[in-house]
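Peer 1: As structure tokens, here come the structures.
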Structure I
């Protein structure tokens with residue numbers, strides 16, 4: 001599936017302890033159990049959600065079940081699925097899996113059972129694209145594309161603004177999907193509030209121009225995502241972990257910010273925490289980059305996951321080019337690739353207590369056994385990422 005990495009720098013020995021100065025002890029800590037709310041995760045590695053559209057008619061196949069089960073068998077602590085539609089108007093594709101429908105839910109149950117049989121844990125990522133569904137979806141083209149203000153992340157008119165009644169229905173769709181996930185045996189659920197999709201469209205002033213209770217100040221813009229989180233919490237009960245994935249950047253706009261300072265981030269995440277969120281998954285392009293570098297002192301080094309943990313006290317998941325030398329938007333281009341690098345940045349952040357879990361994306365597309373190979377010291381066998389890997393079911 002690609003040439004063996006030639007520049008993997010993961011040799012943690014007594015002589016070579018890495019930039020973190022912690023060496024094998026720090027590496028071993030990545031393989032220790034950690035709590036995520038009520039859930040005991042066997043190690044600190046998660047699989048990041050990656051949409052690949054291998055589910056005809058929104059139904060996960062046996063091949064998709066095998067795809068997740070192989071990564072569970074190779075030691076990934078928590079699998080987070082690709083984005084999963086929560087409603088008939090969630091997105092444009094007929095090949096993205098759905099968490100509604102008799103046959104679709106039965107297939108999910110088989111997939112969850114396959115992951116559990118390998119000793120794994122799994123959470124679905126509940127997804128509504130909002131304006132990013134587009135004006136010409138293949139899936140239910142007769143339904144309108146709804147969003148806070150009928151604006152895409154680029155500022156172009158797309159679809160229309162949802163009414164309050166329609167928002168209440170979407171809120172309930174999220175809750176219904178979360179309950180279906182619990183009944184199918186999933187171990188947690190994740191709400192996709194990142195990357196310029198529906199929940200993020202409410203948080204960001206660039207796509208939220210509403211003049212009702214869901215628009216205006218950052219506090220008001222947080223109300224609908226918080227209402228969704230509260231409805232999901234009510235649906236699944238007090239124990240099932242509810243993860244909220246958020247980002248500053250949007251698809252096509254890497255300079256976007258929903259919070260320009262930690263003082264703005266704190267009430268935003270605090271409101272979501274009060275609504276029932278158990279943990280925050282801070283999506284970044286490069287996990288090691290400081291979120292607010294202008295902050296003086298040691299906190300200026302913190303990544304977005306570190307800040308989310310600092311301001312809420314809740315578990316955090318870091319993500320963004322883990323173990324790779326190139327950000328995803330370059331490596332996903334046709335013919336693109338990203339070479340493997342060492343884990344010193346991960347170990348440094350772990351030493352500062354910035355994250356509880358570290359999510360792996362492309363490294364698990366190219367090499368399902370990445371975690372197992374790291375644990376066993378088989379670093380020279382790790383396979384670098386190629387853009388074609390996302391088209392395969394390795």
Structure II
């Protein structure tokens with residue numbers, strides 16, 4: 001006769017097997033569900049849904065390593081989806097954009113699509129006029145990553161891997177990347193980046209989520225924004241840093257105190273470089289300290305409060321200037337100008353061409369490692 005212990009173990013094994021067949025893993029009250037989301041150029045695309053003990057939920061796909069949904073509680077305890085996105089894989093493929101993906105090999109712009117490294121000039125994809133933007137024509141946002149769920153204590157992480165081959169979009173070196181998304185029980189999204197290379201190359205990875213703490217159904221101009229920075233990098237008429245590091249004092253870019261996003265867009269619109277809105281790199285005061293708040297955003301409508309922590313020296317504040325009403329996203333919402341904001345933690349744009357900016361060069365036998373946390377609460 002089977003012992004009770006063996007009987008219970010057998011039942012547990014059967015239940016685990018059934019859950020795995022259903023694409024669901026349990027870690028305490030935390031769960032992650034996997035579903036087939038289609039194919040892209042012969043590669044299988046999956047969508048993972050992670051739910052924490054509070055009911056907060058994050059959805060991640062291996063097409064571009066994208067966060068497609070992020071639902072967190074508002075001041076009434078109701079879940080609100082705070083990131084823009086599309087309903088299907090087909091939508092992401094047919095509407096090339098940067099809703100929620102991993103950006104690389106180099107986030108932001110590199111002037112004239114070229115840089116010189118160790119005496120050799122490299123010509124990379126010019127996909128933004130004469131300049132290079134967000135990794136080129138086929139950046140990491142349009143690649144199919146390897147994906148898996150990993151249990152760690154009471155958390156489940158989604159781990160993404162991609163090998164960017166030597167010469168991809170013009171970059172040197174085989175770059176092996178791992179990006180880990182973790183939704184914690186205190187409603188934080190922790191993003192850990194790691195990479196190694198076999199040849200010296202620029203690396204500047206970030207996430208390009210569009211945040212609207214009202215629930216992607218309204219403008220983000222009412223959001224209260226704070227950025228912990230005294231300086232920024234001014235740009236020319238092609239959004240390329242001039243090389244200067246300038247004070248924010250007295251400029252419409254100063255968010256050292258929490259200020260409504262739309263206040264200075266409305267009052268000082270023509271004073272913003274390029275006249276389109278905010279799309280600027282801020283030099284953070286935090287010096288890579290994860291215990292210091294780099295930026296925060298608050299929605300008076302929902303009471304949702306997001307704090308950003310990062311080991312990166314900069315953050316790009318982008319106010320959704322090029323959302324033009326041509327894309328219908330989740331919940332049949334048409335995305336219009338300023339319907340969301342991005343806070344892309346990063347090294348500075350065009351750093352490979354500006355010697356006094358923090359270096360973005362990764363060399364063999366070094367490890368690229370950086371962390372960004374988006375922490376959600378209410379007040």
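Peer 1: Mean count of other Cβ atoms within 10 Å over residues 57-64 computed as 25.1: which structure among I, II?
Peer 2: Checking each candidate, the match is II.
Peer 1: Let me ask something else about it. Tell me which of I, II gives 28, 58, 12, 2, 0 when you compute P(r) over Cα pairs in 20 Å bins from 0, in percent.
Peer 2: Going label by label, the one that fits is II.
Peer 1: Next question, about the same structure. Please compute mean count of other Cβ atoms within 10 Å over residues 153-160 for structures I, II and give me the label with the greatest value.
Peer 2: Across I, II, mean count of other Cβ atoms within 10 Å over residues 153-160 peaks for II.
Peer 1: Can I ask one more? Using helix-only ellipticity at 222 nm (-39500 (n - 2.57) for each DSSP H run of 4 or more, over all residues; to 500) as the calculated read-out, with -9500 as its value, let me know the right label among I, II.
Peer 2: I
Peer 1: Given that mean count of other Cβ atoms within 10 Å over residues 137-144, derived from a single structure, equals 13.8, which label among I, II identifies that structure?
Peer 2: I
Peer 1: Let me ask something else. Work out the source of 0.25 here, i.e. which of I, II gives that when FRET efficiency 1/(1 + (r/R0)^6) of positions 73 and 233 (r between Cβ atoms, R0 = 30 Å, to 0.05) is computed.
Peer 2: II
All of the numbers you see were taken from the coordinates with simple rules; none came from a lab. All values reported here derive from a predicted model rather than from experimental measurement. Cβ atoms are built from the backbone, for glycine too; each structure is taken alone.
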